[in-house]
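Some structures are shown below for you to check.
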Structure I
Amino acid sequence: MRKMMLLLELALSLSCLSQNRQSYQNPVIPGFHPDPSVCRAGDDFYLVNSSFQYFPGVPLFHSKDLINWEQIGHCLMRPSQLPLHDAGPQGGIYAPTIRYNNGTFYMITTNVSDKGNFLVHTTNPHGEWSEPVWLKQGGIDPSLYFEEGKCYLVSNPDAGIYLCEINPQTGEQLNESKRIWNGTGGRYPEGPHIYKKDGWYYLLISEGGTEYGHKVTIARSRDIDGPYEENPANPILTHINKNAQDSPIQGTGHADLIQAPDGSWWMVCLAFRPQNGSHHLLGRETFLAPVRWDKNAWPVINGDGTIALQMDVPTLPQHPLAPKPTRTDFKNGKLGPEWIHIRNYHPENYTFASDNLRLKATPVNLNNGKGSPTFAGRRQEHINFTATTSMQLKKATSDDEAGLTVYMSEPSHYDLFVKQLADGKQAVVLRYQLNELTHTEKEVILPQGKVQLRVKGSNEIYSFEYATDGKNFKELGRMNTRYISTETTGGFTGIILGLYAVSGSQTSKTYADFEYFDYEGK
């Protein structure tokens, strides 16, 4: 009995310790998770990110503390909600906003590859979301504000912030759009959000472009339609100044504010982590900062308008999640919400057989900006990581291939794959695709059977390895990280580690069985 009491006291003390932490690590959602928006329903927080050309669209997260986030799905799960056509890394779904009002959740965003701004809604964020409700007011980065039975829409047509009232159920615009603020003079005023505090309407936006000059600015008015006066201390968040020039975090911007149940205020924002000089590959990630917001005053972000990887600040009571497993073994016959496809995928090309993920090879390759290759990937979340898979290419004809890709976009990826040779043998191949440049770095002939493929990432190098016994890996080659960085290739996305299969024949019966996928970050 005494032993049980001691164990109980220990468990309670550990629980109290976890509930009263004074720190957390940024980013709170690592990897390609840009343009965060957050809302609260009771004690629960929900967050969404943009998704560009990937399907499903708009990843959706849940948290109890704003620090530990679990992905519970996507807002856009059906092709009718998310027609991506030939969307590339500058197309598809731009910045979303999520809001909760009177029992209903609303997610509003822009599909720049389709008809523009739309919203979807649900009463259960863990379930299905509605079909799109299309909106008249243009621009990108639309946001909603609810007050006294009215719903207001802000977005940025014509390089300014415009406001109108809408019916969120039908999309009908109820009055003319009105320009309410132009920002402080920075380029690309975007990402507008409206909040009300102490009788003031606050209008938060981003300026400077989602690059090194990114910043967050704010204005306020006693009336929702203005005029808005800007904060004399703008920008309230930026890393472009001297105080953050050496920070491992850059490009801070595109933010959203939220008040917690205890009255504290917080900001989620995007930023990126440069590596290999001034290059970033993981995409824009989701960061968190505390906000001091005194009565009738302007918000102050983390004391000086900057954020850090190690945030030594008081937090909400923390609710840590179970560690993510290193291995995805595909034995449950489905892919988790972290797995995504390029554009509108073809479900018939993805099956589960003998505890493997089976990918049917098709002629749509990774360089093709149209259609959807047979590709299932997940985000690179750490600068230093190891990813491993075991696969077997079956019923293949000459030059059919399947393997593991470090994928930034159609013109920029490194591929480690198994290829069928004309003489019935197979080879493991390392190839890079850099815009117009394609080069096979190395090719090694192997016996038929399973092959293990591995990529290791570091600050400057991706190292590619293979094995046939699951243990004795041999390095096939190395590639410099900077050549597939955002600064080199362009676009708004980040590295996806993908499993894929390609055939040169429309009538191919080729497929690849993937036994598992291991991912371990450091």
Structure II
Amino acid sequence: MDTRCYPLHLRRRFASPAHPAEDGRTTLGDEVMSEAGFVRRGLRDLVVTAVSLFALGIAPAQASGLMIQNVTIIDPITGATPHQDVLIGNETIGAIGDTGSIATFAPVDTIDGTGKFLIPALWDAHVHLTYDPEIGNRALALFVANGITRVRDTGGLLDKMIAVRDFAQAQGSRAPDIYFAGPLIDGVPRVYDGTPARFPEISIGAATPAQAEAHVDQLAEAGASLIKAYEMLRPDTFRALVTRATAHGLPVTAHIPLGMSLQAVAATGIRGMEHLRNIGLACSSEADRLLEERKAMLQEGASEEGSALRSHIHGAQRPVAFTTQNRERCATVIATLADARIFQTPTLALNTRGAFRQFLRPEWREQVKYLPATVTARWNRAADKAKDTPISPAYAGFADWSLSMVGQLHEADVPIMAGTDTPIGLLTPGFSLHLEMEMLVRAGLTPQEALASATLRPAEFFGLEGEMGSIEVGKSSDLVLLNANPLENIENTQQIESVIIRGEVLTRAQLDQLLEQPAN
């Protein structure tokens, strides 16, 4: 098992006997499987012997494990299984069985799960932790309070990302694990270069393949978990970036570069795409002509500000593309994505915000109050201003297209991940992930599939599905206990009773304290 994209503590936690942890130890999670390998999901008449208890770190005379009793497991793979006991130790799941079937020979702490529902802890697979300095590290507690114990940061300057990561690790169970890309690697000119202010500096530029390779080397050395490639990269530079990242074992996610076709990008071996960005251009009956026009505009605008050039290209081409969508062309595009199994993070809450204006919901006002006061006031002003502005037909059309596209991608078995782009678009950290799952259901996913998009799919993106993402023996014990069934209504993922993170149980009262704590 390749653990290079893990944070260091996860490399140690999930090392296998064939691949020991970096300090030479094997982990107790593996000992559960090797020394008491009979303890597996599917064995319902389950007895845990003293050997397996020691493997879990449970000594005969002390309570150092946790039993969740008589709970309904809601798993993204198997669905609902009622009346289950789940035994946890050493941050992994040690045993699962019918209620009363797990015999323990030492004291364990217990949680009564009667009438409650247990899901894997959630991911937000597209965040920008350093995008808004006024929010700062406040977002970290809001993620955990919403059942999110892992986030994938898709763009922030390296020094700032390392500072956030180090802060998060110091917070222990009060902050999520951070899988970070570091800065967007863009072409020259680059979009997010700090000018104008609404495009903060979260990128670095690569004018040549050699520069892209050097950037990837630096990020790999710094511990990045993935690479994010952006829209202004030249084709040869983009290909070099993907090749070098692959050599480092780092998955690449991207916006489709404006100078490349979707098929050419898919052929490089990238792992993911974000926001459905530029897929609409590829689905147009005019796609080939539009690509040639973009290449010319990129060349002519090489000396312009990157954000202005990109906006100019989008402004000129999107109206044409979205009025010339071609069903056959789009079927070919979707088949390309499915065949290459390129993960899509559509950020539907972001894509639909101009039409649906979820920020006008009463619950949004309640959520935004947990941000620093200056941010709360600024966001409320923006929402009030938008309330009095007519909804643009272009926004409405893009929202409808985004929902339809996600439905078509899902039907073709293209993997979908739940990510929000928070804090962009007035999307509150933590809370907005539940809105994203709601939008995914609206697009055609079942509640169980939407749950998978926020649990199993991000694990699969990183090749970690053997260690997390579903509720199985030997996997991570990061879990969320709910008071209502999310398979009946995906909004029930918000009915959180407690969160188990890194072996610690955070009760509802403790989660409320996280919401109310002062901003750092």
Structure III
Amino acid sequence: MILFRNGQIFDGDSFVTWMLVNDDGRIESTGNDREPKVRNTYDLKNKFVLPGFHDGHIHVYNIGLQKRRLHLNGISSIDSLKTALLEFTKHHKNDKWIVGHGWDQDLFVENRYPTRADLDEVEGTLPVILFRACNHIAVINTPAINELGLTVSTKIEGGELDSINGELTGVIRENALQLVKSELEIDSFENRVETLKQGLAEVTKVGITSVQTNDSNAWFLYKFLVDSNQLNIRVFLTIPYKEIDMNQSPKPKEETGLLRAERVKLFADGSLGASTAALIEPYYDGSGSGSDGRGILIDDFETLRSKVDHIRKSGWDIETHAIGDLACQNVLKIYQEVYGSSSRPIVTHVQVINPNIIELFLQTNAIANIQPAFLPTDRVWAEQRLGDRAKLSYAWRTLIESGIHVSGGSDAPIELPDPLSGIYAAVFRKSYEQDSSWNSEEAISIENAVKLFTHSPSFNVHEENRIGKLKTGYFADFNIFSKNFLADPSLIPTTQIESVYVNGKVIYHPSKSN
């Protein structure tokens, strides 16, 4: 037993000053009155304590992968992109592919996509792929086009290859990216384990104690970490649809240590930033992909329904990426047909909604899995893409007040994995650096924002009675902070995490991590 005492401990509903944790890592009792008498105690010194952060949608392996790639976030011009690529390639001449991530054409002074001609000027021998920040669109150079055997006549279901005057521009969208991603997945077991460990280290240091992570071909990597006693946070793994029937894939709900195989992921559309999210009406600025300018549906309705049905019959829970209102509406209608209202199917992102979508959520008991950290980035161009529809976009207050179960995630590495920045965006509808709020009527309370990243995601994985609160019977997963930002959310930007605990044992302490 260990008694954590003399703290401002928020248990998920109210404050207590002490909690007693047993040797199994569960909370034995909590209170404000007379403390239990035990030999082992820890003085919290009146510090603020919250349940451990739980990210409901993240890509842990890709976070580690990004550490090995060219970072293009915040690049303000194509010329700057070329300069960064040139410097990176000098040190990666032995790589099979040159890989970068994070550019955003809306930030470029040139106000256009980069092209293969731009990349060829820098690297004309090695294949290059540079992913847009959303990871739904990329640009490749001529060696990459040749390596993949692409031509203007190449057809890719659920994807596009941009061309002008009969020539490929190098811009590829949605399922076309899978052609390259399959090449990039080829790596040694040792390298993949190290990559995953890097990703886990990044999420741990921002106070995340549980993740619902979308990682491809990763079950055996996580299991290796469990077997070698190297996994110290809770991992609920989401596998891609293509892995459902693979022999090496886990069984539904297979569990070992802190690892569990949780659900299967589908994609219904693309992203707003890449103008591939599927909308009911065309993009306001005319940027929409597809022949009708409404974005891209990865599968038609019947094909998507068939996949959802296969997932259900295979015994898996489900999560579907849907950003545009058309995609979201299709997914919810299919959930209603296939799952009824007896399950907890998840729609992830839910960025553009309408009253019909809200009603469908309520009828299906589906979960809306949102990413508040998207807003500070997307607000730059959201009204340009959507026009008046922007008023019902990123509409978190509307979703919550409608009675829909809403959970939070980061979608890192698309955005940073830091839950504090997500909480701040949910409350203030802006980033730390931005001066003004965007659509402030959709801001939510600090209590609801904290819940998004603590208790709400546990409902997604049927663990709401064991994870996400600091009450009797719950696992003792918690963070100790330098400031009580629950009392004053404006303190979030200057709040530091002082310790991270899982099962009552410290797994991260900044002063001991150097």
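Values in this text are rule-based calculations from the coordinates and carry no lab data. Here the structure is a predicted model, which is why all the values come from computation and not from measurement. Cβ atoms are built from the backbone, for glycine too; each structure is taken alone.
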Completion exercise
helix-only ellipticity at 222 nm (-39500 (n - 2.57) for each DSSP H run of 4 or more, over all residues; to 500), calculated, reads -8000; among I, II, III the input was structure III
Exercise for the section: Could you tell me which structure in I, II, III was used to calculate semi-axes √(5λ) of the Cα gyration tensor in Å, for residues 302-493 alone as 29, 25, 16? Expected result: II
Fill in the blank from the handout: FRET efficiency 1/(1 + (r/R0)^6) of positions 230 and 334 (r between Cβ atoms, R0 = 41 Å, to 0.05): greatest across I, II, III for structure II
